[in-house]
Each structure stands twice: as C-alpha cells, then as structure tokens.
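*Asks:* Below, each structure is written out as structure tokens.
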Structure 1
C-alpha cells in the first residue's frame with residue numbers, strides 16, 4: 001500500500017491526540033505489534049507495542065497541558081516525514097517545556113507504523 005498524505009496526516013493527528021491524552025494504549029495502537037521506535041538516534045530502539053507503550057507512559061506521566069502540532073514534510077511510497085512541535089508543563093516543577101523535532105515513519109501495508117525514527121531538541125523555561 002502506498003502511503004497517502006491524507007492517511008499520514010490522520011495518523012499524526014491520532015499520535016498527537018494520544019500524547020495530549022497521555023494514553024499509552026491508544027498511542028501503542030498506532031504501531032504494528034513488532035514495530036521499532038527510535039526515541040533518539042543514540043539509544044537502542046523500543047521494540048514492540050508493549051515496550052513502546054511503557055516508554056511512552058513513563059515519559060508523559062509527568063506531563064500536563066500538552067500542546068502538540070505537526071505538518072507533513074513529505075510522503076513517498078510507504079514513508080512519511082513530519083516536522084512537529086510539542087509544549088507541556090512538567091508536573092514536578094511546573095516548568096514549561098518546548099520541543100521541536102522531525103520524525104520519519106515507515107508504514108506497513110496495514111497503515112500502522114512499522115519503524116519510527118525521531119530527532120528533537122527541547123528547551124525548558
């Protein structure tokens with residue numbers, strides 16, 4: 001299945017909505033059961049939905065007032081790339097965090113993420 005820009009935009013909307021809701025189960029359902037998720041280029045990838053959900057829950061459990069946005073950069077064959085931003089408040093400190101990043105997603109024929117790689121930088125105010 002060739003990835004369409006519309007499908008990728010809808011997938012990104014669901015990704016952002018799951019993050020804003022801090023819903024690890026909903027987030028993990030965006031990925032194939034055997035997906036790999038590169039949180040950063042310097043760590044081993046998260047492998048499979050359970051590991052992805054666990055890492056996600058660990059990260060977002062301390063976030064409040066999440067504001068996520070993204071725009072598609074390109075779609076080609078089964079790959080999509082997007083520029084994304086996210087801001088949230090750390091529950092422990094009350095500080096606002098701003099993240100700016102890029103992700104590249106390889107999709108399966110079922111329309112779910114098979115491989116996810118992201119690069120980001122954060123600024124904490």
Structure 2
C-alpha cells in the first residue's frame with residue numbers, strides 16, 4: 001500500500017482512538033476478499049456489498065486467517081461487535097478510501113450476529 005494510505009489509516013486510528021491500525025487494514029482486506037468471492041459467484045452481475053454481506057465476509061475471512069484466535073485478535077484491535085465493523089467502514093469512507101451507495105447506512109452493520117458466538121462457537125467440540 002502506498003505511504004499515503006498508510007498515513008491516512010494511521011491518522012484514523014489516532015483520531016478515533018478506539019480501533020487499532022490493523023483493524024482498518026483487516027477490514028479493507030476482508031472487503032477485497034469478500035467482493036472477489038461474490039464476483040466469482042455472480043460474474044455477470046458485479047454489485048455493491050451490503051453491510052450484512054460484508055459483516056459475514058469479515059467473519060469468514062477472520063476465521064480462515066486467525067482460526068480459533070479470531071475473537072482474541074478482534075478484541076485486541078478494539079472490535080467487539082458488528083457495529084464496530086460499520087464504524088471502521090465509515091471511517092474509511094469518510095477518509096475517501098472506500099465508497100458507498102446512496103442506500104448505505106452505518107445501521108446496516110447493527111447486530112448482524114452475536115460476536116462472541118460467531119467467533120468462538122466454530123471451535124467448540
């Protein structure tokens with residue numbers, strides 16, 4: 001990533017103070033991966049992701065990337081619920097790093113799933 005993007009993300013983390021820098025990068029990576037996955041499923045219909053699709057994509061990406069440590073990693077980054085995904089996405093939108101449609105709202109990320117259950121249950125015997 002360019003130095004400008006790195007600087008913008010560092011500024012976001014410092015300004016908002018709630019989320020670690022890595023949370024911003026992770027959300028951007030998860031958006032890219034989720035968008036690519038959906039584009040492969042629907043190649044003739046490229047489209048915008050909903051808050052629910054992105055939240056579920058972030059969950060899947062975290063579980064693949066961090067496994068049973070997903071919940072721990074997320075909480076260390078200051079992310080405790082899907083509403084936090086929305087806050088990070090909207091910080092990135094406000095900074096000009098992501099775009100949104102006219103129908104998008106931060107409320108699209110509200111309580112998509114129970115965070116603890118979503119990240120811990122896949123590892124229970």
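Quick note: the coordinates plus some simple rules give every number you see, no bench work behind them. Bear in mind that the values here come from a model prediction, so they are computed numbers and not experimental data. Cβ atoms are built from the backbone, for glycine too; each structure is taken alone.
*Asks:* Taking distance in nm of label points 7 Å out along Cα→Cβ at positions 28 and 108 as the criterion, which structure among 1, 2 has the greatest value?
*Replies:* With respect to distance in nm of label points 7 Å out along Cα→Cβ at positions 28 and 108, the highest-scoring structure among 1, 2 is 2.
*Asks:* Continuing with the same structure: Out of 1, 2, which one gives -8500 for helix-only ellipticity at 222 nm (-39500 (n - 2.57) for each DSSP H run of 4 or more, over all residues; to 500) as computed from the coordinates?
*Replies:* 1
*Asks:* When you work out relative contact order in percent (Cα under 8 Å, 6 or more apart) for each of the structures 1, 2, which one comes out largest?
*Replies:* Of structures 1, 2, the maximum of relative contact order in percent (Cα under 8 Å, 6 or more apart) occurs in 2.
*Asks:* For mean count of other Cβ atoms within 10 Å over residues 20-27, find whichever of 1, 2 sits highest and give me its label.
*Replies:* Top value of mean count of other Cβ atoms within 10 Å over residues 20-27, among 1, 2, belongs to structure 2.
*Asks:* Rank structures 1, 2 by FRET efficiency 1/(1 + (r/R0)^6) of positions 76 and 92 (r between Cβ atoms, R0 = 41 Å, to 0.05) and report only the one at the top, that is, the highest. If you can, show how the numbers build up before the last one.
*Replies:* On the way: 1: 0.50; 2: 1.00.
Top value of FRET efficiency 1/(1 + (r/R0)^6) of positions 76 and 92 (r between Cβ atoms, R0 = 41 Å, to 0.05) goes to structure 2.
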